[in-house]
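What follows is calculated from the coordinates using simple rules that are stated; it is not laboratory data. Not measured: the values here are computed from a predicted model. Cβ atoms are built from the backbone, for glycine too; each structure is taken alone.
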Structure 1
Amino acid sequence: MSSTLSDSQYTTSVQTLVKQIQNSSAKKDSLFELAALYFTSSDANARVLRTCQENLTSTKEYLKSVPEAKRAAAHNQVKKLQKELHDEKLKQLHKQQQCYKCIASICINVLKLTEGNNQQQTNTRSAKLLATLFMLSSTEGKNRKQMHQLYKPLYKAVLALRLLDKMLAEKKLSNNYIVTRFKPETRFSAVPNKYSQFQLDVAIPVIIAAITQDIGMQHVEIQRLLKGADGSIDEFRVLDKETRIPLLIMNHEQTQDFITNGIGISVYEGDDLEKKIRYEKKQNNRLKFVLGLLVDAVKPSEGSIGNIIKIPQIYSSFILSTKPEYHFQDLPKVITILNNSAKNGAICTNASQCFINLVGHFPLGFGIIYVQNSSPNEQLKDYFYGIVTRLNPQQPTIPTCRKITEKGEEGSEPKHFALKPENNLFYPSVQKKLENLTEETLAEIHEVHIEDLGDARLPSYVKGFWNPYRYFSIQKHQNLWS
């Protein structure tokens, strides 16, 4: 699955995929919009089917004792009602298949953007997508919460895929459905637009579970609870326990309903009965696996598959937070939250450690400020800006970064490097290495960096971090993985 997208095309493809998942459009054809339509009409659709069935049943009963003179008319009525029932089932099946085709298309697009011919290529592509989502999502302004909510399902799905691979590589998964389908040599497909059995049977259900985990929130009753009857209430407000717990239960129930009845399984197209039975068995096994992931993610036990979804959910809810307060410098604290969740039994300790080793302490796309290696007696004369760009760092505290400012030293060192804690100005103790520089010199250095990066609001080294949002919004700055 090779990729030849330019930087601008890639960014556009990511934004298109986000809109395919969740959007606000006249067509109402994104997955979350289709879910909202399903929730609005599901009760009425069930009533229509029930009425059609009851009418048919009663007319058939009438036919058993109808006088001979009226038998022909009754027969015709049965045929008419049979056609009405058949047509209604086809109509509702068509709507269901629209949802199925929508999520199937989303899953294929996720695989195209995140998975390659091998694990290394896959990790690079996934890191690119995760960092792109992070840097495209504004952390400032009034639209921050809405944007984070839009980007979160895709962000979570990619993290779930890579955690799945990490746990398999470290033999931390024992689920029979997964391990019997996993062989390292056939995990990925080397053929463009063709997918391995593992991708079809395991990876795609994981994507579906991660993306749809909160899709039950589109239910009309939940939306009324969140926004009020007239839509005037802030849906992102902090909810009290008495409201939040029932809402989460309702979301879980409605999500399962939408996956089972709103999406369902793909319809077999063909006349071979044996192939149809095998096809539907595979489809039902995948559906059962999706539902199992979601049920198990409510409170995953040690070694259970729910961790694959639950841990990325906790992580993405912090990194792409929709809470009223959001502080960029607090993002590395998400590791503490994961550790505490593991201690409290909310997630599996082994799975949590796998995930921390996967993402490290600093999120992909996070802007770091650093000093270069120096001998003990050498006085530092500068500091530099970089962006975290890789998964699976050497150690969680040593992110792999891309140099952004080099100040005439281009080509002297690789563009990607492992940043050791003793060079990372995020830690206040490292800032002491620049104490000998005068205020005037530091101001001059800062002005040069502002000019290089084209960001007048660029923080100085004393902040210990920077936000690449404005930098990454310029097309020529988006090629960070070359």
Structure 2
Amino acid sequence: MSDHPALHAAAETGAPVVCLYVLDETTGRAPGGAARWWLAQSLRALEAEIAERGGSLALRRGPAARVIPEVVRESGARAVYWNGIAQAPHRSVERALESALAKLGADSQNCPGDLLVPPSAIRNKDGRSLRVFTPFWRRVLSLGDPPKPLPAPKVLRHAPRIAGDRLESWKLEPAKPDWAGGLREACIPGEAAARGRLRDFLKRTARVYAGDRDRPDREGTSRLSPHLRFGELSPRQVWHAARFAAAEDPTLGPGIEKFLSELGWREFCRHLLHDHPDLATANLQTNFDGFPWTHDDKALAAWQRGRTGYPIVDAGLRELWHTGVMHNRVRMVVASFLVKHLLIDWREGEAWFWDTLVDADPASNPANWQWVAGCGADAAPYFRVFNPVLQGDKFDPDGAYVRRWVPELKNLPVKLIHQPWRATPIELASAGITLGKTYPQPIIDHARGRERALAAYAEIRRG
């Protein structure tokens, strides 16, 4: 409820306020399974916060351009306020909604609230969006601080309750089977949890963020992405809280600057989606349209289940399946392995992450996959093929992350934890491992995978 421009503007009028959430699965991408679970918890938390201020939350399901005018007619509302989203399908809905409300004699107010700066403010001399992050971020920084976040309304003037759906009727949460146990252990949705996590990060983690953010064996990241994804925390709140913390303690400066650049990457991805609504399905670099992807259902399934034979890859995918979260460094390694070692289309990985990540974001998810694949904006060179053994040695040097998520390897010594196939029969027996049975052999040799990827890249370069 904090820094919610639409709610703030409505409450400031002094009129009774009807708080409405519309589950519109016809606009944009419907959320995946893990995100649906988070949404249910987030709505419960929001309902409680609204009730504390004297209001109530109505739930409706259906196309927003139809549902909202229905609620206006039922409630007699004279004005409608919403936070705009700078994405093509949402802008189309907003135009239809404004027209429908005008016919009903109701005012409408579209309040910006999801970005640090509007896409129109970041353009090159030809009026096009920037496709490279560094100049994009420099331009954002040159514009100065974004507006300060707005406080939550202290009181919401009660409006007559309107009929709404029961949250349970939406079936956002799994039942049979209930696979969300790990999500419940790992995640606490809601604005209060988001504010607490931001405070904890700035107090405890920001100081070491620049170095520890790449270490999956440490608590070195903010874990704020799902809260941002669901609007429980705004980018303006994060920006100003981080700037204030750095001003209070200058030793936090390097960590805060790196952290804010990651917030900038989120912004960059959202601006990309504004200009490329098909970001999840179409290569930004069209020369990749002829890339020789392979279709290997068996390899894809092994990757999804964390059974590739590469411990750092398998640990990441098992963490994802259990918790709905995966460490950012490991996401890059896991994604690189799919598209480069296995030559499986990046869209397959993007779809898997969309369904299993609690922070699956319509902009960041496809933009990051395209970045790794080499077909996106500011993309990593395709010839950069992560070696999963070296990545594990560097970022999980003691093997703590692998031992947690791939427990069948926990008794291996450090020198072998990221390459168990190099263990001698005696070492494997001592660790209780039978390769090919208790843990798989590598699905592909790294050197062969790298050579095949480079050959495929050379093929499209020739084309």
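Side notes on the structure shown:
- Identity of the structure behind 34 (criterion: percent of Cα pairs over 36 Å apart, calculated), options 1, 2: 2
- Identity of the structure behind 4.0 (criterion: distance in nm of label points 7 Å out along Cα→Cβ at positions 20 and 84, calculated), options 1, 2: 1
- Which of 1, 2 yields 0.15 [FRET efficiency 1/(1 + (r/R0)^6) of positions 284 and 388 (r between Cβ atoms, R0 = 30 Å, to 0.05), calculated]: 1
- Given 10.6 for distance in nm of label points 7 Å out along Cα→Cβ at positions 68 and 380, calculated: source structure among 1, 2: 1
- Structure responsible for 16.5, with mean count of other Cβ atoms within 10 Å over residues 44-51 calculated and labels 1, 2 on offer: 2
- Here distance in nm of label points 7 Å out along Cα→Cβ at positions 36 and 444 was derived from just one of the structures 1, 2, and that gives 5.7; the source is 1.
- helix-only ellipticity at 222 nm (-39500 (n - 2.57) for each DSSP H run of 4 or more, over all residues; to 500) derived as -14000 - corresponding label from 1, 2: 2
- Structure responsible for 2.6, with distance in nm of label points 7 Å out along Cα→Cβ at positions 100 and 196 calculated and labels 1, 2 on offer: 1
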